[in-house]
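In the part that follows, the structures are each spelled out as structure tokens.
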Structure 1
Amino acid sequence: WKRAADAGDIPSILLMARFYEGQFGFPELKDTKLSLEAYTKAAELGDAGAMAALGSRLLSGEEKSRDEKKGREWLKKAIAAKEYTAYLALGDYEENVKKDLKAALAEYERGKDAGQIDCILRTADAYIEGKGTEKDTSRGLALLEKAATEGSAVANFRLAVRALSIDKPDLLVGYKHLVSAANGNLVEAQNELGLLYLSGKLAVADSAAGVAWLTRAAQGGYAQAQNNLATLYERGAGVTANIENAGQLYTLAANQGHGPATLALARLINEGVGTKPDPVKAWALASLAQERGEEDASKLLDTIKLDEAQKAEAKKELATMKSGKAAEPKKGAAPAAPAPKKTK
């Protein structure tokens, strides 16, 4: 990437910009200055997407790197080049930095009128929630329907959730929108569709379809789906019981900071299910789960008896987990200690 970027290849320059933002992992190599320099290089070479990305980061990025004047200039150039995500950046700046909901809606409306999907969604939210304008649910829902018709997975998912969560759920409408959102590769929708199939609410339960959709969401990196699928493998519900798969999936979810998965992993390791019992690692995991808001973690901790040497080792294990330097799980061994999800 770097050699191609140095030669002026715009896609490679943008990949380097994202790399220095930490989007591909390696958080220790994150460098905001180098990322902005890469976006600037691509923008100066005429890439409209880079202009919008640069303007957005100069307006709403890390505080020490903000430059409102330059940010607005780049976003103006992006709009002139028909890159309408610039309106989204302007609206987000007004809403999240300036705290001016009315001004934010004005920018989102401009983006909506230009056909920018995310701006349509933001405008819909504003009318449904009454942010920066009087509440107008009908108008907001009409905008969601428009975005859904244009293929927005997010809009379809929101309409599905709304249809399925009202006092008298509309299963037909909810299912239709959920399928559209799931086929649009929205992992949240894939997870919910999988659970819907498993629930039996669609006349009869369809375990095969439910597991298939949960698997797609889990493979897409969605922690909740990884935890849900792990539970099925542990219990042998809808699938053949496979404790190794369960442990690996709980680990993947726990690596993203998922509290229930962290606690489940602690329980498996403490009980020696699929591996040798390891009270030291179990204590560290249960402590981490407790920090992640799992109230039942204290009950598990009460059952784990450690001597002073083991307690000291467990505390070191916990510190390692929280540092993000834990090892990857090895086949046939106890699942590795999870590192918490990095926040950007």
Structure 2
Amino acid sequence: MASYTGLRLEPVTALGVNVLPNGTIHWNGSRQLFYPVGLHIRSFSLETNQMQFLFPERFEAGCAEVIKICDVCCTLNGQFIAISEVFRPNFGVLSIYDTETQVAHVHLRHADVQKFLSVTFSNDGGMVAALGFGPEATRVVVWKMGRQVSLAASFVVPSSTKGVAFDPQDSFRVLIFGSTQISTVLINTIDKIQKKIEIDKISNYERFCFVSAVSGLLLVSTEDTLITIMNDEVVEVSKPIKRKIELLKSVRNLVFLVSEGTVYFYKANNCAPFLIPLGPLDLNVKNISDFSPSPDGDLAVAFHDESFVGLLDLNVALKLLKNQKDVEENENMKLNKEQQ
């Protein structure tokens, strides 16, 4: 197994970083990170190694009414950051900030929502969606971005729903991810019928990711099982790493399965085999609780050992894996010749 020892160890827990279920470390473009600290957002520039708190207006008196930050998300081009907050006494607000002017673009609410989770932007940044939890029901709420942000859709979903995401190729197609059911819905239709993806013999789902470079490709994991779905049809069910899949991430045509401090690299295809293994990479850490690749696919951030943030150069990692594979192939060829 190839080993990567180039992680920069940056202690972050002393700074009060909030660990969020939808991801703790996020990217604003390809050279700047941001993460929640207390009730605020802190950025870190990879070019200058400088940290700063974003959005100064959040330090004003109104911020005293914020109870907690529930989720954060950023557009792929880094123009907007969405922050899900809970205000006193107990109502959810989705605040969207312009990263250039550092001024609030809009504050969004829904009368039936006390908390927004799984905040996500469409790939083109034209839509933002969130999973809203309220006393009566769980619902998906979608807004259309623009100078004037407007409500595009709002509909009730099963209480087991724990995630929502836009199809990378279609901003009007939304995935509704639940622990017991996975569905898709076209939000630009009147009836907004939730079409269930049929998966035989598996009734519990833990993680998912779209592969943006391969149209229609969706990956779902549960325990050590990986379910490959193409255009809403299951095409393969496998156990690729023979251990529990703790994290499932993707950028462009790269897919990462994370387990026990090791990152397993795959290249995605639009036909069988849909995932080509590139090899496992040992990061020499005990555990990885968050793994976030940059939008350009050059870097990734690993939040590991509950206290550190490490920066992984994906290009270097891929070279290590290729060298490891070349060595193994040469050894196999040599062994075959000796046996002959």
Structure 3
Amino acid sequence: MTLVMLVIGVGVAALVIVALAVYERFAGEHPFADTLYDLWLRRQDLVALDRAAAENPRRADVVVTLTTLPSRVDRIELTLKSLLRQSVSPRMIRLNVPRASRREQVSYDIPRRLRSLRSVIVVECDDYGPSTKLIPALLDASPDDRLLVVDDDRVYQPSFIEQMVDRSDRHPDVAVAASGWDAPADLTDRPSTLVATLAGRAPAPIKCTRVNGARDVDVMQGLAGYLVKLRFFDRAAIADYEDAPEAAFFVDDVWISAHCRARKVVFEGRRTNFASLFDARFYKRSSVALANRGTGTLDSRNNTIMLRHFADRWRAFPPRVSKGRPASTKAEHELSPPH
């Protein structure tokens, strides 16, 4: 009986290990390890992490850039802690804060505690919706400045910046994404299913943990992080919403990716981020998540509207010649995998 129980126990343990490995590969997260890191990070002092980041001798000439909403300012500290606790520290962490939030119709109240950090700079700017995470930084950047775009509701792994900078060093003319997805043939955004994710069927996300070598994508995902340069964009065009659908103000990944003239590539790598289990309920109920669903139909989803608006920007469709936008395909160039 004892032997039988031992065999069963070993079998169950093996199944759990395999299941976690499969989940990590396709989801880019590890529930157990990520939760433990989350709990540990919450107990760390923000000012102490800021001091350590400022004194870190291992540095990269990259600016981490993000934005937030007034209702989320109180929860951004965990994300900042994760960005401060990096094996390689960035030149700065730039928090772009509009003078007032168009979405929430209130002003921002940034705590003095955040404004006093040495590694974080709070920049007042115009409101470009969620694209505020990048556009103000682009407007202030030099052509070859490297901008690492992140979201305010994720926890980033300690090796995140080091991994992204390494890929950019190896491929300086490529927009480096830790996760991305392809525009589906019908240009309709829909929730990912397990089958679609396992098959990699658009628009299911393609995480760096499941890629072998390198994989071109249409849309970079800010939640996982992506590294771009000013010269990849027409600065005036990406900041001009005058002729865009109203939905453009409420999306960032599709808007930014459609304006990116460089190849967008997910390189093989370790997991870069995760959503905190303890904040998941709040963010799922936030105005951001709800607004992007439209009226509830697939056609009314903001990403669907913008995928169709930029139909000729995706690799499966012909380029917009008048804009000088070259087509790019997976077979266009060989990319060497990271070592």
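The numbers here are math on the coordinates, done by the rules we state, and not lab data. What you are looking at is a predicted structure, and each value in this text was computed from that prediction instead of being measured.
Hey, semi-axes √(5λ) of the Cα gyration tensor in Å derived from one of 1, 2, 3 reads 40, 29, 18; which structure? Computing semi-axes √(5λ) of the Cα gyration tensor in Å on every structure in 1, 2, 3 gives 40, 29, 18 only for 1.
Taking -2500 as the value of helix-only ellipticity at 222 nm (-39500 (n - 2.57) for each DSSP H run of 4 or more, over all residues; to 500) derived from one of the structures shown (1, 2, 3), identify that structure. It must be structure 2, since only it matches.
Computing Rg and Dmax of the Cα atoms in Å, for residues 199-302 alone gives 14.2, 46 for which of 1, 2, 3? Matching structure: 1. Identify the structure, out of 1, 2, 3, from whose coordinates relative contact order in percent (Cα under 8 Å, 6 or more apart) was calculated to give 6. Matching structure: 1.
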